[in-house]
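Structures given as structure tokens follow.
Every number here is computed from the coordinates shown, using simple stated rules; none is lab data. Predicted model, so just to flag it, every value in this text is computed and none were measured. Cβ atoms are built from the backbone, for glycine too; each structure is taken alone.
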Structure 1
Amino acid sequence: MEDITLNTPKLFDLTGRVGLVTGSGSGIGQRIAMGLAQCGADVALLDRRTDDGLAQTAEFVAAAGRKSLKISADVTSGEALAEAVARTEAELGPLTLALNAAGIANANACEEMEEAQYQTLMDINMKGVWLSCQAEARAMLAHGKGGSIVNIASMSGVIVNRGLMQVHYNASKAGVIHMSKSMAMEWVDRGIRVNSISPGYTATPMNTRPEMVHQTREFESQTPMQRMATVDEMVGPAVFLLSDASSFCTGVDLLVDGGFCCW
């Protein structure tokens, strides 16, 4: 006899929900925003620039039959993020899904790094995630519908990448992981789940530039699966953590690294 209480496809269905994705103009954030639309969500698309990348994301969302909203904002500004969330709720509805992917990466020897380089990366990668979560959670707490927040961290927050001089980047991503766990516990009894995804080496536009070809080969050879992830391979984990399929998961850091951290 069929168990009518189990409806697995429905667990991943985001129909009628409203999401906000930071960094949705390119790379991982862009593809996740597109994936959320395919699962039924209307999506606010936030990036520093409303250029061709963000327009491409919006076109994909429209083709999926969902509504989108393009927002140009800097994640290091709490005021800009509060305005972005308010606009999202005014034009799309109550915010219940948030994916924070805005971030940067660069490398330099620790002893040679200028303070400005360190501070800029920390402001975007860590402070930006904190401010984004804060603005998103304030809205979720205010409307009382709860919600799910997912932050993009990195396996570099778990291990130290062989041969890469990026102490500031590694520290920022470790911070995102622990900050997500801490937020999860602050809001666990108020209907908000917070989790993070830690990608391994991924074929983003930044990692596939022609001048990166030798580094890319190193990334592939060091990964047990002998390749980098595609950006699309981050969509499934994000949908899982944002949807009801992960309703008993909070404070989780999901490694999506091709087995890298097993070695």
Structure 2
Amino acid sequence: MLELFVPLSCLFFLLSLIPGRHQKYTAIIAWISIVCVLISGVPAWIEETNLLYPVMAALSLPFLWATIRMLLQDQVVVYQLTRAAGVSFLIYAPFAFYEPLGNALISIVVKQTGLFLSFFRFPFDQVLWNTLQHGHFRVEIILACTGIQAIAIMLGVAAAVPTTWKQKGIAFLLIVPTVYILNLFRNTGVVIAYTEQWFTWLPDITGNPEPGYASFFWAHNIIAEGLALVFLIILAYELFRLIPTLADFAADLIDAYRVEVMNIVGKGR
């Protein structure tokens, strides 16, 4: 099912970028599809003991209901949010759905992660085109490890409101090189921490029988993702400073969802 919902959500988010009577309905289908993607991935994330995405999946259900209601009411702020998602998909889709392009990006990231490891004088072997090994442990680099998702999301956020060409250029330079380079540091840290088994002293709460997996869990799923979330919040703050109307959009969006959730709860009583 996941293979169906991902391209479906991509298609309808792109269609929602085209103004017209259809826009609210393509947006609704797009949001339903992306929530289905999140829900479909829950069993795999739970198996991997990845805590962030199951929580997001649970929160996506009330979010979806409120979003549909506001789209049917033609609330501009939700159209802006949908535009941000559509632009994100426009950037991400070529790498996700055209395998040679996605593999080319992965290959570049593998080589550059290797350069970072060499800079820190950390011995490793590239045992496959997308896999780095040290000792008995190896790390496979996939598209999610390239930073393209975070780049696409942040560029989409920057596109949620009208901006000048100068703001567009500065936002691009603020987002793309910064996220890409910091992602290489992230990959490097995960490779070193996992293959060196830095976190064997922490409790193994994964239930995964694979030897040494607990260190990967703590390095990748907890520490790396936690730091990435903190960084994205800081980056969003800098975007708000660069594009003040983006901060207004964020405030209006939070207020719109707060009011809509209160309306839903009130009607449910």
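Using mean projected area of the Cα convex hull in nm², for residues 30-77 alone, single out the structure from 1, 2 with the greatest value.
Working: 1: 3.0; 2: 3.4.
With respect to mean projected area of the Cα convex hull in nm², for residues 30-77 alone, the highest-scoring structure among 1, 2 is 2.
Given a value of 21.5 for mean count of other Cβ atoms within 10 Å over residues 166-173, calculated from one of 1, 2, which structure does it belong to?
Working: 1: 21.5; 2: 14.2.
It must be structure 1, since only it matches.
Between structures 1, 2, where is distance in nm of label points 7 Å out along Cα→Cβ at positions 38 and 150 highest? Mind showing how you got there, number by number?
Values: 1: 1.3; 2: 2.0.
Largest one: structure 2.
Work out the source of 19.1 here, i.e. which of 1, 2 gives that when mean count of other Cβ atoms within 10 Å over residues 54-61 is computed. Before the final figure, lay out the partial values.
Working: 1: 19.1; 2: 14.6.
It traces back to 1.
Quick check: -12500 is what I get for helix-only ellipticity at 222 nm (-39500 (n - 2.57) for each DSSP H run of 4 or more, over all residues; to 500), calculated from one of 1, 2. Which structure matches?
Values: 1: -12500; 2: -24500.
The structure behind it is 1.
Could you tell me which structure in 1, 2 was used to calculate log10 I(q)/I(0) by the Debye sum over Cα atoms at q = 0.07, 0.08, 0.09, 0.17 Å⁻¹ as -0.29, -0.38, -0.48, -1.46?
Details: 1: -0.23, -0.30, -0.38, -1.37; 2: -0.29, -0.38, -0.48, -1.46.
Of the structures listed, the value fits 2.
As an exercise: FRET efficiency 1/(1 + (r/R0)^6) of positions 206 and 230 (r between Cβ atoms, R0 = 25 Å, to 0.05), calculated from one structure in 1, 2, equals 0.65. Which structure is it? Don't skip to the end; give the middle numbers.
Details: 1: 0.95; 2: 0.65.
Computed on structure 2.
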